[in-house]
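What follows is a group of structures, each given as structure tokens.
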Structure P
Amino acid sequence: MSFVALQESLRKELRKRIDAGELTGMELARRTGFTQAHVSNFLNRKRGLKLTALDRMLKAMGLSVYDLLNPLELVRFAAVPASTEAEYAEVPLVECGPAAASEVIVNEEVKELVKIRRTLLNRIRAELAALARKSWTRFVLIRVDAREGMSMWPRLNPGSVVLLDRHYTALRPYRKNDRNIYAVRKASGCTVRYVELSGSFLVLRAHNPDSPVEILPIPEGSSASDLLVGRVAQIAVET
């Protein structure tokens, strides 16, 4: 998508909100710090926006560039190809940071693309606790470091590559009488643990009894599912 097309997509989104009564030109000017004339000229195609002004308007409206792309355009930037007919899907291997925070995994965040059979991915059941996560790239892979691997040994080993389903954010057993393993947001990355909810805290338990139990507070205004990156759906590779 060109920069001009991106601006046109933003105009359409703003117009849609104004027509629906969700926004006014005055409110848009107040949020962005632009004059009403500046906003009016943009909405009426009398002027464009510089890159910094476009970024300012997106932030003011709580939008990202991905919100302005149609699905066909989005596929060009996403690491997972659109075709559903191929035998294999290429699932991105990423660091914990992008796995925890990036809605759409883009090529710059991908360390490697790993081929996984689509029949396997199609069998995995999702369970979203919040619909907002539905727009996220669903499957990602992360490599478990030595500390995490030893904490979850023998379920995981140091260097294991695990498949995360970021569309499973419910604290409900995937299989009866079996505990889910989750990747959980922690600082700027994530940790891999069994998870329990206790009041306004997540209790993170390791498989190795020698590893300590961790207590993670749920920030005010957030829910437990906001801290869950996704369920470990499969141990894809071990080294």
Structure Q
Amino acid sequence: MSEVPLALVTGGAHRLGRAFSLALARQGFAILLHYHHSEEEAAAAADAIRALGMPVYPVQADLTSSTNIESLFSALDALPHSLKVLVNSAAVMPRGDVRTLSAGDFDAAIALNLRAPFLCAQEAAKRMEDGGLIVNVTDIGAQKAWGGFPAYTVSKAGLESLTRVLARSLAPRIRVNAIAPGLVLPSEYVTEEEWNRLVERLPLKRPASVAEIASALEFLLENEYITGQTIVVDGGYSLL
């Protein structure tokens, strides 16, 4: 078994998942880079990790399938590294009013945003015999009531609750925390005009950089006396 520890990042090919993958590689972790449809982005992220001198293993999986999750962890078991960190970053954000959102879209959000982190945490805990860290990526929206994204908001609120349940259940061997970003990368649903309006409302008057969000993960790696907490990195959005 290699002395290089392993970090699994779900949705690690693009957006914040990529930032978390690169941050962990800079901290000396080999990366199991999960992706679903983003094969080209995964290849580019893997190249960036290799450029940092760290091993990287891209693996495709549909995390809404429990069978695929089992296969993902079977692939992990074949690697010459011990799992030390799991970052649950993969998510979907279906838009829709509560009156019209389909059951399928609601179920898909719950399956990927909430059930998958639970199942991945179960599998990771079996393999973190010498301790580890699980980080769930939530959203400042978990504390809001976003009428345009009901399934997403509910799933992220559930993920913050799951974080606390896991932290209590898996202590003291495994720490479990969450990171709740605010405005950092605009979604496909937000126009430039709307994005600028949202940013202007923030007390800090600017969006976060991906590096500022990733630094919260680095903080949780370093401080081993934190568990069951959600680290909010939102530029003051939660004050509104």
Structure R
Amino acid sequence: MKYGIIVAMQVELDMLLREMTGVGHATLNGTEYHTGRIGDTEVVAMQCGIGKVNAAVGALTLIENFHPDAVINTGIAGGTGGGAGVLDVVIGREVAYHDVWCGPGNAPGQVQGHPERYEGATALFDIRSLCADPNVKIGLIASGDKFVSTPGDLEAVLRVQPEAVAVDMESGAIAQVCHLRNVPFLAIRVVSDTPGVENHLQQYGDFWSLAPKSTFGVLRRLLSA
């Protein structure tokens, strides 16, 4: 199988590329795509940039040009206080928007004509063994075009998606594109900080120096399984 792997930030891509062998490169729509392998698995990796529009353009370009069997979005997310702490890994059983409202007849967070939540492709992977790891959580990831940094921001997210375990800015858009193109999708996010706590910004700044390479070990384990 071939997997597309999408990250949002350069530091995330650098971590991923260190795991890849036989790396090749192609530039499409002004974005560089990196082909190679992680272990025995064929992958195509790219940095989409921050936010829903960047994520959607990157995902569609990847799908139309490289035809992956599934797409994985990996990177960082904020915790919500719902059980995932800093450096825990959250696997998205479901992904939903926290900043969408399409009017009467639609649920908060639902794009009209789409499901309220996009299901993660957990059946493709050995999730049960991963969840035996106390630092791996599985649940709902809430996505929207806002960096959530204050108690008020977090309360607004949880009013729309009260079951959210983590919050990010890209996975919802990638999930929507994959839904439209019938490509299985899974979000894997490392919790970098907990929005709203007193030392939130310090958590976020310290994360990049504290996180070891093994933080992305869950991705390797998923692909090898």
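Could you tell me which structure in P, Q, R was used to calculate distance in nm of label points 7 Å out along Cα→Cβ at positions 98 and 146 as 2.5? Numbers along the way, then the final one.
Numbers: P: 2.5; Q: 1.6; R: 0.9.
Source structure: P.
Looking at structures P, Q, R, which one was relative contact order in percent (Cα under 8 Å, 6 or more apart) calculated from, given that it came out as 15? Provide the component values of the computation, followed by the final result.
Working: P: 15; Q: 18; R: 26.
It traces back to P.
Work out which structure the value 21.1, 66 belongs to, where Rg and Dmax of the Cα atoms in Å was derived from one of P, Q, R. Display every interim value, and only then the final one.
Values: P: 21.1, 66; Q: 17.2, 53; R: 16.3, 51.
Considering all the candidates, the number was obtained from P.
Values in this text are rule-based calculations from the coordinates and carry no lab data. What you are looking at is a predicted structure, and each value in this text was computed from that prediction instead of being measured. Cβ atoms are built from the backbone, for glycine too; each structure is taken alone.
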